Structure I
Amino acid sequence: MKTKLDQNHCLQRFNTAASTYDDHAIVSREVLRRLLERLDYMRIEPTVIVDLGARTGMSTQMLSEKYPGAKLIAIEPAYSMGQKIVEQNKVQILTSPLTHLPLISQSADLVIAHFAMHWLNDIPQFFAEIRRILKPEGILLFTTLGPDTFSEVRAAWQQVDNHLHVHEFIDMHDVGDMLLAAELRDPVMDMEKLVVNYRDIQQFYADMRGQGITNVAENRQQGLTTPRQLSRFERAFQTDQGFPVTYEILYGHAWGAQVLSQEGEVAVPLSIVTGLSKAST
């Protein structure tokens, strides 16, 4: 079961990390590159692109280079993060919760949500909002973290105490079920694992803090971690090769909701029939 998060504390952490995020988001940048590569295999020419959870604008910048003629709308809940986005022609920056988007219905040709949804509590509402703003022939592409993410960190802390230190992430099949429940069409999910091996524990701490990745669970332990506990964690975490950290990356895409004609027949846009994707289940 996915961990319920303290949304206010989550925003505080991201606002604090706005000035350091770009220097430490190495995995996020690489996964984003792999996500956007999938657009090369899809026959779409978006005029309006919505970038959900844009953070400091890494994804917005890549999208503007890929589709220079499109209008870009970047939505970032953390105000300080959004302010780091470089102002560009046709880029609109909005501060808003991702579960209540300030956009009109069926206005987006392409929605990108990179590493955004695992910070939310109400993922079905998130998908419902995407369904609302997405045109019938539009497409959603997203990434999120799967259950094996930070498995080494979780296991090490379990040797120290019984408190929750690492969030529980949602399973790929549950995400697929939510896409279907939201009536987004032809959902496709796949997964890969990346392992980052830190030689220095301090660099691991710096990368997590620098991105605002901390424990923001509602039921997290409120007291401070003692030096003795931290030392036990580090000894349990360390291997002969260093400090390995696994990221289980879930990739997904789905098309906009079906539209019924006046006769009650389903209208399927030609662009969807001819669209191609290299992703597989």
Structure II
Amino acid sequence: MNLSELIILWKEHGFRPNKKLGQNFLIDKNVRDNVLDAMSRDMRSTVVEIGAGFGVMSFEIAERCDRLYAVEKDRKICGIMEPIFRRKENLTLVQGDILDLDVCDLARNSGKITVFGNIPYYVTTPVIEKMIEQRRCVGNIYIVIQEEFAERIASSPGSKLFGSISCYVQFYVEVKKLLRIKRNSFYPRPKVDSCLVKMSVFPEPPVRVKEKELMFMIIRRSFSQRRKKIINPLSRGAFLSIERDGWREIFDKCGIDPSLRAEDLSLTNFAKLSDAVSELRGRV
């Protein structure tokens, strides 16, 4: 569906894109086809689409997979599209907020599913966290997100963009940037360019750690003052009841320079720190 067809449909139904819902609809056929090509290997069984909109991607995905669950939050769009989607036997329209849905229950008995979504920028982090939480039934996640955010979650240690969200995401999934998408590929036109990202769920995390929640606490604290030496935020206020000298001993034991910044440490480094803290707390 191109822009002219969309506008005709919207005029027929008195529809206007909702800025509060972050609605930016894909209108570039070439981009659509490139996204479909990038997803082709992982669309054979069950797919859950986040933000089906007016079916620009939905019908093409449904042609390539066994079953598509098209999730759309906007009730007005669902009212317009439900009779159209109903014509496709393997396409099920689900009216609701993906953050309130259990995708594993939605696609139960389907094995590992593929998730696709053109994600509103303001819910990017919650949606990614939601999919990671439900990784037991998810194999691959393809999402179109703000390019800068894609750079952040795909960045490596040593990068200025590497942060706590990078660590969290990369602990659970392998992240690949696949396709840059110009802002004029959408209507209404967003203020920034986008990127198609593939996230493949790891069977097991790439690093071993005794207490992952403790590790994430340390990571978040470390990046709370990212311009400072990492020992500064960790020793501030006796974090985890460990004074500065205690943190120096922990860094020395792990073979990590305490004068580095948080962005210079890898997941493996943070796992070492976490395990050393776990051992220390176990002796107390």
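Taking Rg/Rh (Cα atoms, Kirkwood Rh), for residues 160-247 alone as the criterion, which structure among I, II has the greatest value?
On the way: I: 1.07; II: 1.13.
Structure II gives the largest value of Rg/Rh (Cα atoms, Kirkwood Rh), for residues 160-247 alone among I, II.
Which structure, out of I, II, was helix-only ellipticity at 222 nm (-39500 (n - 2.57) for each DSSP H run of 4 or more, over all residues; to 500) derived from, given a value of -11500?
Answer by label: II.
Taking relative contact order in percent (Cα under 8 Å, 6 or more apart) for each of I, II, which is largest?
Across I, II, relative contact order in percent (Cα under 8 Å, 6 or more apart) peaks for I.
A short reminder: the numbers here are calculations on the coordinates, not readings from a lab. In this text the structure is predicted, and so the values were computed from the model without any measurement.
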